[in-house]
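What follows draws every value from the coordinates through simple rules; no lab data is involved. Predicted, not measured: the structure shown is a model, and the values here were computed from it. Cβ atoms are built from the backbone, for glycine too; each structure is taken alone.
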Structure P
Amino acid sequence: MLNGPNLNLLGTRQPEIYGSTTLADVEEMCRAHGTTKGVEVTCLQSNFEGQLVTWIHEARGVHDGIILNAGAYTHTSVALMDAIKGTQMPTIELHITNVHAREAFRHHSYISPVAIGVMAGFGAKGYTLAIDALLGHLEG
């Protein structure tokens, strides 16, 4: 599970939009959910685009898939798109909010064309839903 810029501020950054759940809460919830499914969930967060690209590269051959909340990089990063496409890692694009109900600039994603699916608008619960979706994809 990779989280991009500003997601380290979850719980305090605009709680009326993103909720009061912290990133630590999300990570613990995902690890616990993974345990119930018999898988290990690794959680990483960076505010730096290049670090996210490096982690995507490093995931190949080590992890079975990626859940990526790229934050604002979703709408700007050709580099993340190319990393996912280049590594051919099954990736789910994740958003806490429904980006399609927000500002127009959030409606375009560079990640969606190379993702196996998009999870948006389910709050922090979207992370565990994305785990289930990724596992379903891998089992299919």
Structure Q
Amino acid sequence: MWFWFGFAILALIGEAMTGTFYLLLFAFGLAAGGVAALLGSQLAGQILAVALVTLVGLAILRKTGVLKKREVDAASNQDVNLDIGQVVDVQSWSADDTSRVWYRGAYWQVRLQEGAARQAGSHRIVAVQGATLLLSPENPTH
């Protein structure tokens, strides 16, 4: 009967190392199995207690949105893409608002952000779309 609590502690240690809620739910389930054993339940009842508490906890966390994946737009998120916010120098723009710039040791295709004025000079990277950098003027002229 005590092995349920031992496994629950191992699951809590695993939870502390990974930071997911799944092992925490499983630890609660294992502790419920231990409580069922202390109350005199047979092995089948103990396993049922583990499964029931784990599944009910999972359902509650999904219903509250705690386990919902947070979508991150990597194309324009500086925390994900370190190119965002960097400055490049654009010599000239073509009629379709594209150009090529030297950045990080190579030529890159760039496109002007929609609504921005077409001007030469310093531009800030606001997004990366495939192999194309989306730029906004550093000092826009209207």
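Table for the structure above
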item: If FRET efficiency 1/(1 + (r/R0)^6) of positions 25 and 129 (r between Cβ atoms, R0 = 41 Å, to 0.05) is computed and equals 1.00, the structure in P, Q; result: P
item: Structure (P, Q) behind the derived value 0.90 of FRET efficiency 1/(1 + (r/R0)^6) of positions 17 and 73 (r between Cβ atoms, R0 = 25 Å, to 0.05); result: P
item: Read-out mean count of other Cβ atoms within 10 Å over residues 1-8, computed value 15.4, structure in P, Q; result: Q
item: Identity of the structure behind 17.2 (criterion: mean count of other Cβ atoms within 10 Å over residues 33-40, calculated), options P, Q; result: Q
item: Which entry (P, Q) yields the derived value 81, 29, 21 for Cα extents along the principal axes in Å; result: Q
item: Winner on relative contact order in percent (Cα under 8 Å, 6 or more apart) once structures P, Q are ranked, highest first; result: P
